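Please go over the structures that come below.
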Structure I
Amino acid sequence: MGKQTVLIVDRDHSVRQWLRENVKCSSNHFVFWECSNGLEAEKYINALQPDLIFMDVKLPGKCGFEVIETVEYQPTVIFTSTSAQDAAKAFEYQAIDYLIKPLTSERLRLALERFKQWSGTTGKKVLANDSQVSYPARILVERGHRLTSIPINKITHLKADKDYTWIYTLNGESYLSTTGIGQLERKLNPQWFIRVHRSYIINIDHIQELYRDISKLFVSLPNAIEINVGRNYLPAVKELIF
């Protein structure tokens, strides 16, 4: 097994040291990097493309969520914080865990077990009983004072808009959901919906064509929609090519 890169981002040196020593005790297959603020974290993530990141929510320069929003490479991240108030938001950013300080060895062990379940995937969660998971055929989205029923197979793509998500359909209509794109992704069947960018999920049944423009790959969808495939999501899209 090759070495896995772990990036620890925290303004507190003692926290970084504790994490490094305790993660190292769990396995000798890790290589560690550290930084202390959000601006450094953004550079490190894009350059190193680490396998795992421990990142404090409250960072100088940019907070942890802002870092995840701006980086090109989308990492596997475990957020840390002194309170539980941002826990729900953390999971909208595809965090695999959220640790509350002061950190404990037992809680860290459980977080690393979750990471092992993710290792070797393309960023999608590994569910033990995935074949038994049922996905809705329709979703309800608020529009004005009413809820509109949208057939899942009519959705062409979803676009993140901060903490909200735009849902687009074949007939050209759009609906603004108050649910984050990360939460919606977990509710959609991964056999039909794939993440192609940190801000976009597409329905593969509505892909019209793929094309390359200089060094970028684009997906063409109905209604003249073209979406740039993020570098970290290329493997998932290439699996569709025969």
Structure II
Amino acid sequence: MSTATASADFTDLERERLARIALTQLIEPGSPSLDTYLVGSTATQIYQRFAEEDPALGDDARDARARLAEIHPDRDLELGARAGFRYVIPGDEEWPVQVERLAGHEPVQNRTGTPLGLWVRGPLQLSDLDRSVAIVGSREATAYGADAAARISADLAVHDFVVISGGAVGIDAGAHRGALTGPPGSTVAVLAGGVDVPYPLRNERLLDVIAESGAVISEIAPGRSVTRFRFLKRSP
């Protein structure tokens, strides 16, 4: 982080926000080791340990200083804000407390843990997701399957549930489109890349529409591309 980042003008919450942005670029989100480091520690403290190349961090600390020199969380936060994105972390009023249930679970596909933070594109407040339902499925869905997902989602939206899906083709797209027929803010897309990186590209317009009244969210900083491991982390 820059010298300005460490100035006295920053609150503890803002230091923690910047540290969490940095850590998600230093260690892939969902890594079991990261979940372990955070037990009893703040992200700011873990960031400092990496900066000092604490040998207790094992292989994760190798060349940490060189990698941290290429990470600029203050710049990411500023650029995100200019684009209308926000980075939500524990301690913010908007933080969705439901995700805390992910802490301490056995890894699935070698991924586990509560997100360090969530980038958000769109007006929907994450704290409003107490009535939400996740609908996901095959990308190679039949027409019947996609239509069924749309009808179920539309019914949920009418009854004031927010439909959460992954923005992919097939069942995901059907679920989002069905929810969009309901009240504004009825659907959220969780991406495996930056909130400004439409994937697949054919769903770019769909994601734009979701962001107009709902939210597109990701653990990954804006501008970062999708990877296989990020898809695995998104799904649990």
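We did not get these values from a lab; they are worked out from the coordinates using the rules stated. Remember, it's a predicted structure, so these values are computed and weren't measured experimentally. Cβ atoms are built from the backbone, for glycine too; each structure is taken alone.
A few notes on this one:
- Entry that produces 52, 37, 31 once Cα extents along the principal axes in Å, for residues 64-207 alone is calculated, selected from I, II: II
- Origin of the value -7500, where helix-only ellipticity at 222 nm (-39500 (n - 2.57) for each DSSP H run of 4 or more, over all residues; to 500) was derived from one of I, II: I
- Calculated for structures I, II, distance in nm of label points 7 Å out along Cα→Cβ at positions 176 and 192 is largest in I.
- Highest-scoring label, criterion being FRET efficiency 1/(1 + (r/R0)^6) of positions 80 and 112 (r between Cβ atoms, R0 = 30 Å, to 0.05), among I, II: I
- Identity of the structure behind 11 (criterion: relative contact order in percent (Cα under 8 Å, 6 or more apart), calculated), options I, II: I
- Distance in nm of label points 7 Å out along Cα→Cβ at positions 24 and 168 - highest-scoring structure of I, II: I
- Answer label among I, II for the case where distance in nm of label points 7 Å out along Cα→Cβ at positions 160 and 216, calculated from the coordinates, equals 1.7: I
- Structure from which 1.00 was derived, FRET efficiency 1/(1 + (r/R0)^6) of positions 72 and 224 (r between Cβ atoms, R0 = 25 Å, to 0.05), options I, II: II
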